[in-house]
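Next come the structures, one after another.
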Structure I
Amino acid sequence: MDQRFLEAAQFIDSDHPSIRDFSRASLAAGASSVEQAVDLYYRVRDGIRYTPYLDYADPEMYRASSVLRNGFGFCISKASLLAACGRAVGIPARIGFGDVQNHLNSPRLRAINNGDIMRWHAFTEFYLEGCWVKSTPAFNLELCSRFRVKPLEFNGREDSIFHPYDVDQRRHMEYLKMRGCFADVPLDRILATWRKHSPKLLGNRCTGDFAADAEIV
């Protein structure tokens, strides 16, 4: 096991006091690592609001302790936080990335992103019972209900990634390629990709309630 997956990093700052306190707040005494990972997944999924309307060039949007303080973030933000929480309770964790085709984009997000391909979409991997298991905490339950997207469940033993269809059987997301897993957020590589393909994401000042976009999808 690579020791980096248990150690604090620049963005996955699992040693921050707020991360430690949050991670340990509701864990039951004697809970297994699988039970702990599942508990953390749901607290990050539903306790941190998802929004793509933020400045992607701001490093604080990727730092776990800042995401926890803000109470909102996008897929990389929330995956970074979940990985930090896992490490804070002794579960090896890393952050993984892939490019996805988002078939249920909103017009505003599509314009900012320059299309439907979302590059460097993030998930968290926990090392549980001898293997790496994927979990994707991006969309909180309330947002899923508004967009009529099936919320992703996680049991700690099976990969949890975006469903290919929503509740109306419309195509939702499909993975186009995987970019690998990392001990910390590879911010320089991510920003270089976005400068080339989605430059409007950087320095973006678009704000508002992303859930409200469900009314125009």
Structure II
Amino acid sequence: MKRPFVVVLSLIAGFALSCKRAQATPEDFWKWFQSNEDALFNFEKNREQTFDKLGAEMHKLNPSLTFEFGPIEDGKREFVISADGIKEAFPQVEALYAAAPSLSRWKFVKFRPRRKPMDVDYEGISVRATSVTVQLIRNGQFADLTVFIPNYSEADRKAYMAIAFLLLDGALGEHDVETRVGQIKVEAAPKAQAQTSSLQDLPKAFDALFVN
């Protein structure tokens, strides 16, 4: 089964890019994007070089900006503009998206959207998405979440927290995780009386929490 999305993690911006960042604008980025559209659309031909150049152009706007490419479907690719979960970079995502041109081969998306739950392998730990459940508790304008991951160990807490964030980011989308989620905890198993949702059902349960 082909991997549906290619995710590129944000890189640390160098001093030279920091100097240029104040002069860069969303319009500058999209001008560069259109000049390199064919290489970006067919990035598999030279993935590393293309991604390096794209990352450098995005970092001229903000070093936290990153991206995702979708597969080619019906002659189009999805291009996701992401803040890599850094809330302070959200305004730059909004500005870049607002300035996006209309291009026939592209669908532009702001923030990583909700996806079908996927298994995670991180630092030697493998977690099946179907084995994870989540408890939601409304806390004012936010939802506090407890993520139950089988075989969770306090000794590997940092790795399991990273896995929890990856799973939640995929299930709820980048914007909701950063703006509507409060405290996040990870535990091995829920108590008998705890009401939990699978990752598949989490978006519906999460949205219902904020209806009233």
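General remarks:
- Taking mean count of other Cβ atoms within 10 Å over residues 116-123 as the criterion, the top-ranked structure out of I, II is I, with the highest value.
- Each of I, II could give FRET efficiency 1/(1 + (r/R0)^6) of positions 28 and 148 (r between Cβ atoms, R0 = 41 Å, to 0.05), but the derived value 0.75 comes from I.
- Comparison of I, II by distance in nm of label points 7 Å out along Cα→Cβ at positions 68 and 84 - largest value held by: II
- Structure from which 17 was derived, relative contact order in percent (Cα under 8 Å, 6 or more apart), options I, II: II
- Test item: Cα extents along the principal axes in Å calculated as 47, 36, 30, pick one of I, II: I
- Identity of the structure behind 1.00 (criterion: FRET efficiency 1/(1 + (r/R0)^6) of positions 76 and 124 (r between Cβ atoms, R0 = 25 Å, to 0.05), calculated), options I, II: I
A short reminder: the numbers here are calculations on the coordinates, not readings from a lab. All of these numbers come straight from a predicted model, not from anything done at the bench. Cβ atoms are built from the backbone, for glycine too; each structure is taken alone.
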